[in-house]
1. Work out the source of 21.6 here, i.e. which of P, Q gives that when mean count of other Cβ atoms within 10 Å over residues 83-90 is computed.
2. Comparing Cα Rg over 2.2 N^0.38 Å across P, Q, which is largest?
3. Thinking only about FRET efficiency 1/(1 + (r/R0)^6) of positions 139 and 155 (r between Cβ atoms, R0 = 25 Å, to 0.05), which of P, Q has the largest value?
4. Suppose you compute Rg and Dmax of the Cα atoms in Å, for residues 35-106 alone for every structure in P, Q: which one lands on 16.5, 48?
5. Say we calculate distance in nm of label points 7 Å out along Cα→Cβ at positions 27 and 115 for every structure; which of P, Q gives the highest result?
6. Among P, Q, considering only relative contact order in percent (Cα under 8 Å, 6 or more apart), which has the greatest calculated value?
7. Quick check: 0.55 is what I get for FRET efficiency 1/(1 + (r/R0)^6) of positions 91 and 163 (r between Cβ atoms, R0 = 35 Å, to 0.05), calculated from one of P, Q. Which structure matches?
8. State the single structure among P, Q that was used to calculate distance in nm of label points 7 Å out along Cα→Cβ at positions 43 and 147, giving 2.1.
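Only the coordinates and a few stated rules stand behind these numbers; no lab work does. Here the structure is a predicted model, which means the values were calculated and not measured. Cβ atoms are built from the backbone, for glycine too; each structure is taken alone.
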Structure P
Amino acid sequence: MTESVLRERHVTLRDGETVFLRPLTPQDGALYPDFLSEVTPDDLRLRFFAPMRQVSPDLIERLIHYDPRKAMAFIAIAEASGRMLGVVRLHDDPGSEGTAEFAILLRTRLKGHGLGWLMMKHMIANAKAKGLTTVHGQVLTENATMLQMCEELGFHTADDPLERGVKVVTLPLAEVPAEALP
C-alpha cells in the first residue's frame, strides 16, 4: 500500500452506513458545529481531559489548521448526508523521531458501531506508511471502551507515571501485521 492509497477510503459500518474517510481540511471547520452538537459533554471530557460543555471556535480553528509535515488528521463523513461523524488525529512527538500521539472523537451515538475501530486502523496504516515506529495516546482510566479497543488493536497499556487516573497506550508499529491493516 502506498501513502496516497491510504489517505482516502470508503468503509461500511456494522449498521450498513457507508462512510468516507479522508484528510481533514480547513474547510471542514464548517462541519464541526453540527458534529459537536451530537457529542456529549462527558465524551468531550474523555477526549480533552477537562470538563467542557462546548468546544470554542478558537479550539476548532487550531484543530483544523495543522502542519501536514508534523501531523495528520482524518475525518469520517457520512456518504448519504455529508455530515461529519468523527475525527482522528496523529501528531509527531517533538524531539522524538518516529513516534506520534493520537486522539479520536466520534458522535456519541456512533460509539460501538465500528467507526472508531475503522478510524484507528486507518490512522495506524497511515502512520506506518509515513514511516513512524510507534503511536501512543493517553486515555482516562474510566474510558473502558477506548481501553478495550486499544487492547484489541494491539496497544500496550500502562499507568501514566505523571498523571493519576490516566493510562498510556502504546503501539509499536512493527508489531502490527500487514493483514491487520486496511
Structure Q
Amino acid sequence: MEYMFTLKYQLAGHDSDLDALVERLGTAGCDDALVGVGQPGRLALEFSREADSAEEAVRTALADVKNAISSARLIEVSPDLVGLTDVADILGVSRQAMRKLMLTHRTTFPMPVHEGSASIWHLAEVLDWLKARGDHRIDAGVLETAKVALDVNITKETIRHPVRGHEDMELLTA
C-alpha cells in the first residue's frame, strides 16, 4: 500500500547545500520524497512510500533520512496536528460543516491539543471519532498514517521533555 506523510527536520549549519542534500537523500533511499526548504535550516520531505504498513513506511523513511543526514533533528511527522480546515479537506467537506459538527457534539468531539483563535487537534483522534460515528468515510491508510505520526511525535517529545514527578500529573489530566 502507498502511504503519504511528511517529515520535517532542523538541519545543522553545515548542511546548507540543497543539491548535496538531495543527492545524499536519493542515495539513501529517499527517492520517493519531494524535498522542500522553505526556511533556512529547515527541510521538509513529503513521502509517497510503498510499504506493508504505515509504521513500516514512516520507520524506514526516518532511518533513510538519518542515514543521509545524521545531524538532522526531527521536528514533526505529519499528518498529525491539524485544524478544522485540514480535517475538512481530508474528508472532502466544508470547514463550516466540520465546525458545525464540532459545535454540535462539544461533549464528545475530541479535545483540542491547543484551543484558541486557531485550535488544533490530533488528526488520528478526530478520524477515530468520525469513524466511530459512522457518518463519514475514513480512508484507512490516512487514519493508520495519522496514528503512526501521533505516536512518533509523542515519543519524540517525551524524549525531548522527560516527565518528572509524573505521579502528580494524574491530577492535571483527570
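1. The structure behind it is P.
2. When Cα Rg over 2.2 N^0.38 Å is computed for each of P, Q, structure Q gives the biggest number.
3. Sorting by FRET efficiency 1/(1 + (r/R0)^6) of positions 139 and 155 (r between Cβ atoms, R0 = 25 Å, to 0.05) in descending order puts P first.
4. Q
5. Result for distance in nm of label points 7 Å out along Cα→Cβ at positions 27 and 115 over P, Q: largest is Q.
6. Biggest value here belongs to Q.
7. Label of the originating structure: Q.
8. This figure was derived from P.
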